[in-house]
Structure I
Amino acid sequence: MDIKIPPPTSNEIAANGPIPGDVSLYRKELEIAHSLKTPGYYSTLNGAEIADAERSGLFPAASFTGSFDGPNQVYAYRAETTYLGASYINNRKPGEIYIIGGDVPPLMGAMPAGPFIAKADAASGKEIWRTYLDNGNVSGTWIANVNLNIMPNGNIPISWADNIVLIDGDTGEILKHNKLPNGDTPAKDVNYKHLTIAPDGTLIVKDQTRPIGSNLQGTMAIIKGIGDGLKQTNSHMAAVDPETLEVLDDIALPEPASVPHTITMYNDKIAIYVGVNSGGLRYFWDPVKKKLSQDMNWIAKPIKEGQTTPAAISIIGDWLGFQTNGAGSMTIASTIAVVHKDDPNRMNTIFPFGDLQKGQWSFCPPKPMTDPENNMIYSTDMGMGKVAGIELDQKTGELTPKFVLDKMTNTFQPLIGPKDKRIIIFSNIKLNDPDMPVQQAVFSGAYTEQVTWCDSLTGKTLAESDFFEPLTINSLIVPGFGGRFYFPTAIGFLILQVLPKRD
């Protein structure tokens, strides 16, 4: 494939080489990471694609090495190896990172080979090894996003289409393989993107389903198919042994669930929260009986008429957070709703960005990030070009906007650092043509994107990078050791660090 590397930006020129980060922070960051409870996951700064089984997006061991009250300089370095369609980047130790790639093909035409997993040097991005799992051009498989999680023994389970494998984290060797159940959906329309590790170590996997009749590729095939009026079949969920990959139990969901599930504990039970087209459901995994079951007493209904599927459910204390319009809406603005974990009828809703204007499109694919320590929940709406920080009253469920910013983003917003100095990272999109409809820009990628580091309680911007090629759809900017950050794109990734600006 023709790979065009953009000319270096001022951030790249300033770095002029690999970025090791602040090596004096490595041990401190590891100590903080080891002090956190991460059942089911490797104990490190960033062992799951969105932090943990609760998919909080909160990385308290990560560092911001810039100034909180003065000007900052961003440094950037482009990975020395090309990784077509890089999406998620995780780490075990300070000097190593893992990259999932090849899982974000265009809707039509030739695709990059993948999905694949690669191990690379954390400072330069130079590849150590790469293991390819598929090539949709050859197999005809529907290739869409794949999650990245590292188990306590350092090995990596990966599921895609109706397959699951176990990868040796040291060598890249495929140790095990199995097929996953597809329920009533044709196997060609199944993608087991969603793999999350339960506290007992069991892998809980759930599929996305491509609308019937669509032959498009990538995760965006779901949104495009729904927009074209095609019908999705219901999703399926399975519990899988982490060592043998044996399917221990599986269960059909009552409707499509295009977004990842979230796992936590509820009354000493392993609870799985699933966002479905109509709202939210709760399931339980019983590791003794090896059974999945639905909790029929907890069915959340946060969707208003005209809105579309919520993003993945977020946990914030005693409440579950919902971001609506995950598949977009031309008729009603997005909302944030919180539903109480004990009673799905206890619900509060807020329109953080007001009403939808005529001709405007509301589009909110990422789940809301949450900060339970500060009682904050964050919302983004790419179509409306806004992001917001919202405070939650844990007793009443009342939602109060703390700030609204003019930033256009379609990705997750990771939170880093300690409670009293917490930073939130927003990307910020600039359309190549300001008059282009946002919906058209989403599918064409006709925009550039920067990274902004902001105070999580006020929204104040502390640092901002140059504009680079777009962040990969459905990925996120992730922290690394020593104050580094990784920005995955269609042609690889950039390594970034913020430092106080020198005179």
Structure II
Amino acid sequence: MNYRKSLLLKLYAISLVVLLGSCNTVVKDKGSTSTSQVKSNHVFVYTTSKNTPLRLTPTDTLIWEAYAQPLETEVSVFLDRSKTFQTFMGIGGAITDASAETFEKLSNSQQEKLLKAYFNSSDGIGYTLARTHINSCDFSSESYTYITEGDSALTTFDISPDQKHRIPLIKRAIEAADGSLAIYVSPWSPPAWMKTNGDMLHGGKLLPQFRSSWANYYAKFIKAYEKAGVPIWGLTVQNEPMAKQIWESCIYTAEEERDFIKDYLGPTLEKNGLADKKIIAWDHNRDLIFQRASVLMNDPDASKYIWGIGFHWYEDWSGGNQTFDNVQKVNESWSCTNLLFTEGCNSPFDGDSLMNWELGERYGNSMIHDFNAGSVGWTDWNILLDEKGGPNHVGNYCFAPIHGNTKTGELIFTNAYYYIGHFSKFIKPGAKRIQASPSRSNLLATSFQNPDGSIVAVVMNETDKEVPYLLWLENNVAKVKAKPHSIATLLLN
């Protein structure tokens, strides 16, 4: 079986399951995180915590004890594997022009270090998802498309801009992930002449006369990437379709996105033999997700093409309102629709804040809530940025889990990398989320049962105090201590 067939079979299997249902490196665990080796009477604890050297570090091996009725004064996290929910697809990040250009400036040894850190499941955090962009985005050094102006027949279509930096990095990421990398693609804007404002930037809309050409553009892109050795698993319709940005952007109302999917994009992919590519709608914030899902999913002619609804985290965070309930409401209302977190990052960039602990805590908080609300996967934004938080052709600099200092050649691992790793390293594609319920406390928790039967619980403590608690499973407990400002993964069978 050749490489492409092997990869496509792996991605197809994952899709079927989903539809049905040192401080700079990760400490190698000498096999103890191999879920097939977990002993039935032990709980292995891995911890990352503030003001300590602990970064995804094995910290405890706990023994189960029989226990009676808990008291209200005892903090507990209750697990129930008889209550199962969505099937886990994977966690990953975006491979952008900015990531690829920064990567190319690193030494060979640092490049290998980064690839292993993200995509190796033993020595790294085991990413299984990746996103990339169609045409340029804000995290490109300039705006570009793949055709000449006015070529609505797409006869000049050419992905050579991506062959310089981005495709080589994507192919190395696939290799580092042993071929198990589901890649999906997103456009930020059609070519300027296809839009109402004549500009790739500053919003504008797709002109009606170019809807067919633009739908064919997706098909051309997917086929060109696959010919270049990059299999594509899926695509989103439009990045942030309700945001008029100073960078590449394009506006679709819910009705416009619905009609484009059912009249153009869905049929065009089918006609080009690409019906197996998963279409992800919305791809914007949680605040308007329910309204968008209502319009799309209540139309049978559009919803038949839609694999899932994608969402971001850039809504108003004032007062701590992160609108996680909106994701849960979509999950409750259209339970057969997959929910996928498609982008998030901390911004604006501040080089003095690279070690700010809140960077990682925002990831942990969001990931726990999003998984508990029904998300099947979670995709970070840029996997790598330079020491300025770019490159970015409009100055929209932000944080990444790992930064590459192009002046010193150093890789800088922020704590966000480790927070993400507490999920991606241990939860395997095909896992089922099970119920995890903290008692009276400030602890956050989520839990999954892997295909091999092992259970992963992720527990986060955002407070300034250590919190002792009891991890419960079927009238047995393990006694755990959550360090101040920490996240822990507990691996059990």
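Any read-out appearing in this document is the output of simple, stated calculations on the displayed coordinates, not a laboratory observation. On a predicted model such as this, the values are computed, not experimentally measured, just so you know.
Per-structure values
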| item | result |
| --- | --- |
| Test item: helix-only ellipticity at 222 nm (-39500 (n - 2.57) for each DSSP H run of 4 or more, over all residues; to 500) calculated as -8000, pick one of I, II | II |
| When Rg/Rh (Cα atoms, Kirkwood Rh) is computed for each of I, II, the largest belongs to | II |
